[in-house]
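**Student:** Have a look at these structures, which come just after this line.
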Structure I
Amino acid sequence: MIRLDQISKQYGRQILFLEAGAAIHRGEKVGLVGPNGAGKSTVFRMITREELPDDGQVSIDRGVTIGYFSQDVGEMSGRSVVAEVMDGAGPVSQIAAELRHLEEALGDPARAEEMEALIERYGDVQSRFEDLGGYELEARAREVLAGLGFSEEMADGDVGRLSGGWKMRVGLARILLMRPSAMLLDEPSNHLDLESLIWLESFLKTYDGALLMTSHDREFLNRITGRILEIDGGELVNYSGNYDFYEAQREQGQAQAEAAYQRQQAKLAKEMRFIERFKAQAAKASQVQSRVKQLDKIEKLEPPKRRSTLVFDFPPYPRSGDDVVRIVGLRKSYGDKVIYDGLDLTIRRGERWAVMGVNGAGKSTLLKLVAGDAEPDGGSVTLGASVRLGYFAQHAMEVLRPERSVLQTLEDAFPLAGGGALRSLAGCFGFPGDDIAKPCRILSGGEKARLVIARLLYDRPNFLVFDEPTNHLDMATKEMLVRALSDYEGTMLFVSHDRRFLAELSTRILELGPDGPITYGGGYREYVAASGHEAPGLR
C-alpha cells in the first residue's frame, strides 16, 4: 500500500536515513518510534510528498487516499467548528458551503428580486448535497467532535475563538471524518483528556484503513498498534507486536548483541596474546602468520549502540507533618457555575491522590486552590506543618525567561549549587553536553516542560502538586519521571490523562462529578475495577 524503498535523507551533516526501507500494508496499525530528531515527522512528510528523499523512492498504490494530522494545524477562523471539520471531507464540503451561502441569501430582503433563481439553485444544490450523503456527514462530524470533547455549543461556535489545543482537536476531527485509505497521525494523543483519548482508541480500533502514528502515550500505542517501526541509526527496523513487545524484543536484541560483541572481543584478545607472545619465535612463525590471516578475515562487530537512560534521584527533603492538606467546607464557583459546594478532604503524608473528572469538573481549580494560586469563595484550604510544596501548573512553562539558557535558568533558581551538580541535573532531564547552553526561547514544548520539572524537583519539595505534568514529555522522560516518583516518599496530588502515570503512582482517587465528590481507597487500577470505567465521563 505504502512503500519506502532504499530511502536516504540528510540535513547538512545529519544523516536521518541511509538506504532504509519499510512497507505499510492495508489494514495495518503501525507505531513509528525513535528518539526526538530521529526523523519521524520526516517519514510522514515524505509519504505525503511534502519532502522528497535524497535517494530511493516512496511509492503509494493507485487509488490510496491519505489523511495526515500534524501538530501544525494552520490558521482556523471565520466559520463554525463543525463547518471547519466538514471542510476536510472533499467535494461535499464545498457543496455544504454553497448551501449555507444560499440559505443566507434566501433570508436577505435586499435580494428579493433574485428569490426565484435562488430557490431553484437551492433545490439543485440541496439535491446534490443529499446524493453525496451531506446530511449524514454533518451528523458524523458532530459525533466525532462529541467524541473529542466538544459540546454542541462549541461545535456551532467560531473556530477562531478556540485555544491552540482545541484547534488541534479540530484538525484531528477533520482527518477522522475523512476516513481515508491510510491515516498518518503525528502525536494524536496530545491535548486530549482521558475521555477523548479512550474514545479515539475505540475509533481507531474499528478503522479499517492503514494507520501509521507516533505517540508518547505508551498505553495508547499498546492498545492500538500491532507492529512497531523504529528509526534506529538511519535504518527502519520492524518489530511485530505492540509497544511493550517491541521494548522487550529490543532489550533482548541489545543483550544478544552485547554478548556476541564481548565473545568476539575475548576471542580477538586471546589471538592477539598468542601472536604477541610467539611472533619472535621462528618455530611458531607459520602458526603466527596463520592466526594473523584469520584475524584479518574476521568481520569485526561494532560495539552495540547503547541508549542512554535518564535517571533522577530526589535530593534529601524535610519531613512534613502527618496532615499535609486539610480542606474543609470548600466552596468555589465561576459565575453561575458551582464547582464545589462544601468539599471536605484530608491528604495525609505519603498519600498520592489522583484527581479525576470530566472537563469543567474543577480538577485544575482544586490544584490551584491547594497551591495558593486561587482563593476559595468559602471554606478553607490549610497546609500542614513543615510542608514544602512544589507546583507544576499547565502554564508553568510561561515563567521561563526566553533569553536565559538552560544552565542559567538552573543557576538562577539554585545560586548556591555547584556547576557540576546542575550539569548533572540537566543531563538527568535530557540536556547533555552543549544542550545546557540552549536559550529557553528555542526550546520545544517538551524541553521547556523538562526544564521546569527539573527545577521543581531539585528544590526538595515534600508535597508535589502536578497538573498534567506529562503533556509535553517524550516516552523516555515519562519513564524516568515514573521511576523517580515511584521511589518518592513525599506526598502527591495530581491530575493526569496518562494511564501509566495514573496506574503506577496513584494510591487514592478523588472523582469530581455532578453527584458530588467520590473518593476511592485504592489507586487507578482499583478505581477502574470498582467504578467499571476508565474515566468519569465513560459510563
Structure II
Amino acid sequence: MQARLIASLAHPAIYGSGVARVEVLETHISYVLLTGPYAYKIKKAVNLEFLDFTTLAARRFDCQEELRLNRPLAPSIYLDVVAITGTVDTPAINGDGPVLEYAVKMRQFPQEALFSHLLSAHRLTDADIDALAATVAAFHGRADVARPESAFGTAAHVLQTARQNFSQIRLQLDTACDRAELDAVAEWTEREHAGRTSDIDERRRDGFVRECHGDLHLDNITLLDGGVTLFDRLEFNPSMRWIDVMSDVAFLVMDLEYRQRADLAFRLLNGYLEKMADYSGLNVLPFYLAYRAMVRAKVACLRAGQLGSPDAKEAPMMEYRAYVRLAARSARRPQPALVVMHGLSGCGKTTLSQVFVESLGAIRIRTDVERKRLHGLRADTDSGSAIDAGLYAPQDTRHTYLRVQALARGVLRAGYIAIADGAFLKRWQRDLFHGLANELGIPFVILDLAADAAMLRERIARRIETGRDASEATLAVLNHQVATEEALAPDEQPFAIECAAGKEALLPEIRRQRPDLDW
C-alpha cells in the first residue's frame, strides 16, 4: 500500500497550483517528495533490526523525533509534521478522513547547495571545510554528555553496534569473494576493538560520548543563508546518536576519503582537533573510520536487497565493495615522524605545514593556539602581552612547548605524523622534540624556512590588519626574534631541510633530501 501511496503523492495537483512537478527520492529507509517550495519525508514501513517503522504509530513518533532533534540545527528547514489523509489513490496533506501516513514537512533548498554536490562540481572551498570544522566543533561543544549510568558509548556497546553491520551484510552477500573481504574487515575490527577497549571507555568517562548527529556525511550538510547547516540528524535509534564525538567526525573524514579528497579530510580533521583539543581521539579514529565505512557499506547492501533486477543491484553493490575496501585501508597510516617548523614570524610556517596536513595526513599542533588555550583564551584573542611578558614570559613559553610536546607524543603513539608548528628559535625547544623522537624511535625533521626581510614585514603587517590569526607577532616581535634567535647548530643540520617560501616543490625536495622517510 505504501508504494501506491507514494505514486499518488507524486501528482503535483495535490500540493496546489504553485507546484508543477514532484520528484521522488528513495533511500533504504525513506521517501522524500520534492515539490519545489517544500519537501515531504515519509518513513518506509520496514524493520531493519536497528529501526522498526512497521506501524503507523512508530512512523509518526519518528517524524516527531526528527523534527525535535533537527529544528535546533536547521530551524529554517524543519517546519512541521503533517498528516497524509484521504485515500491511497486520492491523498491530501492535512485533509479530512483517516490518516494514512505522516511526513516531515521541510523547506526545500537547492540540491546544488549540498556539500556533496559542491564537491563534485569542484566548488567546495578550503574556507567551506574550515567553516564546517568550526560548526561541528561548536555543535559537539554544546551537546549533552551521556550520563554515567547509561549504556551509550561503552566499549561493549560500540562493539555490538559494529558487529551488527557485519551480521546484516552477510545475509545479503552471494559470492565467496565478497564474504572473504567482509570477514577480513570483521576480524580487523575485533582486533582493533580489543586493543582500544580501554581508550573507548576512558573517553566515555572523560565526557566525549555525547548526543551527536549520528549521520554526519556530505549529503546531510548544506550551505544555507550564507552559513554551514547540518541537517537530517539521526533520530530513529538513540544509541546511534549518543556516541563518541570522534565517531561523528570519522563519518565526515571517511566520506571525504571515499570521494577521493583525503586532502580535505585531513584539513577538516585538523581544523576540528584544533578547535576541540581532542587529540586523544586519534587513538580511536581508525576504528571509527572503518566502522563508518561499514555503515555506508551496509546501507548500499540493504538498498541493493530492496531492488528487484540484477541490473538494478549492480550500482549499489559496486558502492558496497568500494566502502569495504576503504574500511580495510583504515588501519594503514604513513610512517610516523616528528616534524618541527623553524623560522621567524611571517616566514610561512603555518602555510607550509598545511601542505603536510593535506598531502600526508599529518596532524598539526600550533604553539600559538596551545599557548592561548593554556590561559583559557580563544585562538584569535589578542592577549595584549609585551615581548617576553604575559603569555610570552619565559616560563609560559616553556609550558607552551611542553604542552605541544605532550600532545605530539599522543599523536605519534596513535600512529600519525605530528607537526609542531612554532618558531623553534631556541636550541632547548628543538632539543625537547628531538629527544621525543629519539625516545619513540621515529624520524625527526626540522623544516627550516626562510624569507627576505621585506616579505616578513609585509606578511606580519597583513596578518595584523586582518586580525584573524592566533599569532600575535608584530614588527617589534620580529626584530626581537632576529636579535635573539639561536641558529641551527652543526649537529642539527642532518635533520634540517631548508625550504623557500613557496610550497610547490616542498614534498619532492623533502623526499630527495630525506629518502629514509616513507612519505
Structure III
Amino acid sequence: MKNIIKLFTFAALILSLVTIFSCTKDFEKINTDNDLPGIKQAAPNMLLTGAIESMTNRVHEIFLGHEMGSCWVQQMAKIQYTDEDRYIFRPSVVNISWRSFYAASGEDVVTIYNIGNKNYKGVALVLKCYIGSVLTDLFGPVPYTNAWQGAGSLLPSYDTQESIYRLMIAQLDSANTYFLDVAGLPIAGDILYNNNILKWKQFANSLRLRLLLRMSAKDVGFVTTEMTKMINDPATYPLFGSSADNASLAYLGSAPNNNPINENRKTRDDHRVSKNLIDLLKDKYNDYRIMVFANPATATDEFVGLPNGLLSADAIAYLGNGATKTCKMGDYFVQATAPGQLMNYAELQFILAEAAVKTYIPGGIAQAKVYYDAGIAGSFDQYSTALQDIFTPNWGGTFGSLPIDSGYTVAMEVDKHINTATDAEYFDPAITDPKALQLIAEQRYIANFDLGLEAWFEWRRTGFPVLIPAAAGANEGKIPIRVPYPTDETATNPTQLAAGVALLGGADGLNTPVWWNK
C-alpha cells in the first residue's frame, strides 16, 4: 500500500513539474493580450495632437501658469483666496504638473520620436526641449537623460541644469537638421502649425535662441559663437518672421478643448490685473495694449490694478471694493478660443535686441534698436485686430479714461512707441547706457503677458521690471525664484531626489537659485 501511495505521489510531482515548465515556457506569450495596442500600433499623429494640447494646457493651467507664474511676476493678482499670490503654493499642483510633463506630454513626445519619420522626430525634439526647459527652469536639476525610458528607468537620476541646457541646445540643432527638407516626409495631427514643417523649423531655432540667452551669463563664449552662427546663416537657421509664426495653440470653442482661463472663469472671479503691470503700461509707457490686457474697473471705468499679495480681506476692501474698482483680465484672454501662447515673434526680437547690446551677435546698439522696434511692432500686430476693434467704436471719445482720437489706428500707436525721444537716447550708438537693457526687458515682459511662467523665468534672470515683493508675502519678504520639488518624489524616488537637491547645493526652497541664475 505504501508503495502505491509513493507511486501516486511521484506521478503527481512529475505532472506538476511538467505543468510548471510548460506554463513558464510560454508564460509571456500566454499572458500577452494581442488586442491591446503596443508601440508598433502607436499613431504619431494622434500622439502629437494630445502632446501639444497637454503641454500647452499645463503651461497655462490656472494654479501653475496663472497664479504661481503670472502672480509671482506681478502680471496678475488675486482678489480672493490669495495664498498663491502670497507665495503659499499648493504642493498638489506641483505634483500634478510634474506628473503631467513626465507621464503625459513628455512620454507621448518620446514615443513620437521613436516611431516617427524625420519630421516627426524634429517636432518631437522641439516639444521635448520645450517641456525640458519648463521643468528645469521651475526646479533646477531634474531627470532628463534618463527620463521617459519606460520600465527601464523607473527611478531616473537627476541631471545638472547646465548639462540639460547644453543637451537641449544640441537637440534643437538636431531638430533643425531633421527639418532639412521642409516639403517632404509629411506629418499629421499637428494642431499647433497645421503640419507646416517650415514653421516648426522657425520655432526650433527661435526657442534655441531663448535658451542660449538664458544661459549666457554662464558661458559668454559659447553663446556668442552659437548665436552668431545662427544669425549669419538665416537660410540654414530660419527664425520667426512675424507674429503669424507665433507658437500659439488655437483653442476650440467648447470644453474640454477651450482655453484653461476661459474654463476657470465659468465658476471663478478671483483674479485681477496686477497694479504693477497697469502702472507700467499706463504711467510709464502710455501703452494702449492695456486696453486688450485689461477691462476697465466696472465701478469707475478706469484702469486700476490690484497690489499683489494682499490678505484676502484687504484685497476685497481695496479702494473700498477691490472687486469692482480694479481691472479684470481683458476679454481677449478669457474667451474660449483665446490662444495658448508658447513663444511669440515679439519675444524673439527682444532676445535679439539684448544679444546685440551685449555683442553676442553683430550690429551693436544700432542694430539692437532695430530689433527693439520690431519687437514692439510685432507685439502690437499680435493684438492689432482686438485693439482696433476697441479703437474704432470709441473714436473721439475714451476707453477706460484713455482718449482715442478720431481715425486712431494701431499703426499710429506703434509709431508713437518706436519714435520716442527716450528710446532714441537709450539706443544712441554714442551712449553706452545700460537702461537700453531695462527697456528691452520691460518690453519683453509686456509682450509675454499671459505667458506667466516665461515672464517669471526672465524676470529672475534680468531683474526687470523692478518688482516689490507681495504686501503680505510668506516667503521672508522675497519673491520666489524657484519651485520646490514635488512631494511625490520623496515617496517614489527618494535617493535620486536627494542627489538632485545636492546638485542645487543642498537647499530645496523657493529662494534657491538655479544654475543660470547664480
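Any read-out appearing in this document is the output of simple, stated calculations on the displayed coordinates, not a laboratory observation. Source: prediction; values computed, not measured. Cβ atoms are built from the backbone, for glycine too; each structure is taken alone.
**Student:** Compute FRET efficiency 1/(1 + (r/R0)^6) of positions 115 and 443 (r between Cβ atoms, R0 = 35 Å, to 0.05) for each of I, II, III and report the one that scores greatest.
**Tutor:** Details: I: 0.05; II: 0.45; III: 0.25.
Result for FRET efficiency 1/(1 + (r/R0)^6) of positions 115 and 443 (r between Cβ atoms, R0 = 35 Å, to 0.05) over I, II, III: largest is II.
**Student:** Of structures I, II, III, which gives 1.8 when distance in nm of label points 7 Å out along Cα→Cβ at positions 83 and 491 is computed from the coordinates? Please report the intermediate quantities before stating the final value.
**Tutor:** Values: I: 5.2; II: 8.3; III: 1.8.
Of the options listed, only III reproduces it.
**Student:** For which of the structures I, II, III does the calculation of distance in nm of label points 7 Å out along Cα→Cβ at positions 227 and 427 return 3.9? Numbers along the way, then the final one.
**Tutor:** Details: I: 3.9; II: 5.2; III: 1.6.
It must be structure I, since only it matches.
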